[in-house]
Structure P
Amino acid sequence: MNNDTHNNQSDIARRGIMLVLSSPSGAGKSTIARELLAKETALELSVSITTRKRRGSEIDGTHYHFISERDFKRMRDAGTLLEWAEVHGNFYGTPTDPVEEALNDGKDMLFDIDWQGALQLMEKARIDVVSIFILPPSMAELKARLERRAEDEPETIAKRLKNALNEIPHWREYDYVVINQDLEQALSEVTAILKAERLRKDRRPGLFDFVEGLVG
């Protein structure tokens, strides 16, 4: 191998990243995830499985993989889920095999999940996880955003705000924290984190061959 074998850093083989975004409802996690996916072609959304009934606007395999509760429990009990949770009587989870295959191929996977799922991912695959907690600039602004969405009744908004007080303290368990006061700035910060984490030497096994060719 000569010194010209790798003339571009993108040629160096690397293992993919599990990029985890979490936040209380209304803080902007899903908006940031959507914008990030639109600009980062090498980033794919991890599609969860769920036992929840499919809504009219949802596409099976795009928004979720909709399966029966029996099949879900079979996968859970067989240990083939990276993370799972029961929310409002429905089960949600992430199958292990598609994620592992993507990471081995050097693809990055985006997880738009809550802190419970994030902690499970960190427990099972800590070296692959890059976790970011999105905070609102204030509780007043969080309330205003939930109201501007006009998707929920006042009692539901009150419940989401109450849940936020239990969710926000988990920011300490994440690698990074981004305060979403301005969407463009928050998106820029998340993008910078992703770019930096892609360059970590422990995620780039191809560096061994590169350095061998460099000095040999």
Structure Q
Amino acid sequence: MPLFSEIAHLIRKDISLEWRNRYAINGILLYTAASIFICYLSFQMGTAVGPIVWNALFWIIMLFTAMNAIAKSFFQESEQRHYYYYHITSPQGLIISKIGYNSLLMLILALLGYAFFSLILGNPVQDKALYFVILILSSIGFAGSLTMVSGIASRAGNNAVLMAILSFPVVLPMLLMIIKASKNAIDGLDRASSADEILVLLAINVIIITLSFLLFPYLWRS
């Protein structure tokens, strides 16, 4: 089967499984909504949320939402299912389909979180188009890095602690670029001032996806 056709079939499989077991996605949505509501309760005592605090809170919530959403990429599947995939799919098709599906899932969660966060705590973002681009790049970046880390942790006995340890040095540089670029979008600065951060995010995404494509087959054979 051609690689792109294989990836499309695997993504459709993940979507159908997610739709069949909606308790997982509902739990993630509840976690995100509850986190935002707690932020609202914390700042409702006549204290306005400044742009810097608003931005920091939003990306903290998105980071932990991504951890909860993407950690299950390999953790929820049994060893027997992995053995089945080993015989019917290529490792490249499997990892790219996981990254593609998780990118779509993270983008939906990020947009819903952004809408609910704006509704509850207001929206100080002046350049919304740039902020939307950052949401897309961050969703792909979180999906790529955490999916690969989830695959590594799954081969070590589904160790969630290992995933948290491994994901921190991978996500931290990307998170620094995201916060800086999104702060520029909130302040309405000229888009050229965010060009370096956007290019770095693009480069990180390309590197993560390329390394996943090249290295996952070795992990898959272990």
Structure R
Amino acid sequence: MIFKKFLNEIDSIIERDPAAGSRLGVIFLYPTFHVMFFYKIGNIFWRYNLKFIARLIMHFARIFTGIEIHPAAKIGKKFFMDHGLGIVIGETTEIGENVTIYQGVTLGGIMPSIQSDTQRNQKRHPTIGNNVIIGSGAQILGAIKVGDNARIGANSVVSRDVPANVTVVGVPAREFARSKKKETFKAYGISANDADPREKMLVSLLKKVDNLEKKIKILDNKKNKKI
């Protein structure tokens, strides 16, 4: 049973990364696999209240992989960090199943570094739903919720809840596209068919203005003929 889960985790990486040539390659060459191995050990120590050892394990994991995960974070099955360098996952972060994030992503807090005593044992970091894709460099900040099947565009800054099946982009992040059904995996969080809603609105307004100008021109021509 444990061995089957182990293989499922590896296969989920191969399914989402065309560069992953084999299971052996994932085991020896993928930082996401290495850091999650350390995380699972560190998380056990954390839950048994051996917090210093848990933090020490994840400290060495960060040095080894360039990925920083707090051992208290809750992470679901089939979690994949593509490339991984520079990813930071905070203490009270919760991540669902089948989530993909890219390099440079921060799942962090927004509270100031002062008054830390008032922040202990408080929810300070994001909750990420199932099947979410977070593009490289994105910053997901605060105790917000990102719904199932949502997608976060690269370098976006998200500080408000993101509904399920919605793509957000920008600084600050805003809705870019919406889907009524779960889509198949698409790398980097943005589909080639996505169109900016504001761009659609502007195009629609330009068409209306063009039609109005044509109507005004027709009325002017009729008026001139009568004169």
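Rule-based calculations on the coordinates, nothing more; no lab input. Keep in mind the model is a prediction, meaning the values are calculated, not measured. Cβ atoms are built from the backbone, for glycine too; each structure is taken alone.
Thinking of P, Q, R, which structure, once Rg and Dmax of the Cα atoms in Å is computed, gives back 19.2, 68?
Computing Rg and Dmax of the Cα atoms in Å on every structure in P, Q, R gives 19.2, 68 only for P.
Quick check on the output: 10 is relative contact order in percent (Cα under 8 Å, 6 or more apart), derived from one of P, Q, R. Which one produced it?
Traced to structure R.
For distance in nm of label points 7 Å out along Cα→Cβ at positions 50 and 66, which of the structures P, Q, R scores highest?
Greatest value across P, Q, R: structure R.
Given 2.5 as the derived value for distance in nm of label points 7 Å out along Cα→Cβ at positions 98 and 122, which of the supplied structures P, Q, R does it correspond to?
Matching structure: P.
Can you say which of P, Q, R returns 0.20 when FRET efficiency 1/(1 + (r/R0)^6) of positions 90 and 130 (r between Cβ atoms, R0 = 30 Å, to 0.05) is computed?
Computing FRET efficiency 1/(1 + (r/R0)^6) of positions 90 and 130 (r between Cβ atoms, R0 = 30 Å, to 0.05) on every structure in P, Q, R gives 0.20 only for Q.
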